[in-house]
1. Can you tell which of I, II yields -23500 when helix-only ellipticity at 222 nm (-39500 (n - 2.57) for each DSSP H run of 4 or more, over all residues; to 500) is derived from it?
2. 57, 25, 12 is what came out when Cα extents along the principal axes in Å, for residues 36-91 alone was calculated for one structure; which of I, II is it?
3. Suppose you compute mean count of other Cβ atoms within 10 Å over residues 12-19 for every structure in I, II: which one lands on 11.2?
4. Computing distance in nm of label points 7 Å out along Cα→Cβ at positions 84 and 172 for each of I, II, which one ends up highest?
5. Quick check: 17 is what I get for relative contact order in percent (Cα under 8 Å, 6 or more apart), calculated from one of I, II. Which structure matches?
6. For which of the structures I, II does the calculation of Rg/Rh (Cα atoms, Kirkwood Rh) return 1.04?
Structure I
């Protein structure tokens with residue numbers, strides 16, 4: 001049995017300690033700020049799920065795909081004609097994913113970090129964010145989905161999973177560096 005959770009625990013905790021996560025969990029995140037986050041997540045999931053599909057990693061996980069659900073959440077909240085900014089960490093993530101696109105194990109590490117987060121902490125986030133939170137809704141049993149994902153992992157994926165957590169941490173930091181005073185005024 002893989003010890004991936006234990007091997008990545010410190011990186012996972014570092015991502016959770018970011019100020020953006022506190023804003024996300026405050027229940028007071030501004031809808032446009034949350035939509036900006038969703039837009040950036042959509043770009044990451046779009047590529048990740050395409051690469052995972054290319055390797056057949058989603059064949060036994062039809063309900064795990066988040067890209068379209070994230071897009072629906074985004075469209076529910078975003079009213080501007082111009083899309084939000086893509087933060088530098090997301091562009092770096094996309095470049096990295098393109099560089100590993102032929103490595104199914106590395107793609108699996110990202111699938112593990114991103115989608116397990118939605119199945120776990122995402123359930124708490126869903127109660128705090130504006131909009132309907134489709135991103136965090138799964139038709140299948142969470143425990144079954146988690147077990148199917150875990151079965152695809154092994155300890156050799158730890159370095160790549162830690163890197164995925166580092167990209168998440170940097171994404172959260174980049175989001176907080178946006179000119180978003182009016183987004184944060186509701187968190188006091």
Structure II
């Protein structure tokens with residue numbers, strides 16, 4: 001149990017609570033309360049109760065997936081050779097780095113809980129902003145699971161190939177634009193070297 005001695009540290013626990021329930025959480029909670037009150041007033045208690053029940057089912061289904069995705073991201077963070085990531089998709093990776101990010105984003109399975117967890121790992125491992133933007137754009141627009149599950153069955157193989165081919169340039173273009181923008185990005189909880 002020595003490995004988990006940090007759990008007894010009050011400062012650590014307070015920091016986790018502050019980060020988890022900070023301003024953004026409070027803002028979302030206030031917005032949820034306001035929209036819930038509006039739903040109750042405008043649509044009545046039956047609709048409010050039914051909606052709340054549906055959302056609880058959604059949350060119950062989402063929590064296990066998000067937990068597993070974050071656990072996988074933590075494992076990847078622990079085993080990932082950061083110097084290798086920096087050489088593949090770092091500041092000096094050029095077009096090759098964007099292509100690697102494009103391929104990684106395209107093959108990343110799952111929803112936002114897995115993609116953004118891996119994006120965070122890449123960010124703190126030394127990936128430059130162009131590669132980060134390229135990765136998440138490729139995941140959002142070219143994901144192979146979407147092609148296999150949605151495009152081909154609903155629209156056919158020709159449409160799926162056309163959409164995929166036409167969309168391949170978008171992540172690269174987004175990455176190139178992101179590299180030109182001179183914003184200094186700071187990632188939450190990234191530690192040293194977090195600015196890109």
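1. Source structure: II.
2. Checking each candidate, the match is II.
3. The read-out was computed on structure II.
4. II
5. Clearly, the read-out refers to II.
6. On the way: I: 0.94; II: 1.04.
Derived from II, not from the others.
Read-outs: derived from the displayed coordinates by stated rules, not from any lab. The structure presented is a predicted model; accordingly, all values stated were derived computationally and were not measured. Cβ atoms are built from the backbone, for glycine too; each structure is taken alone.
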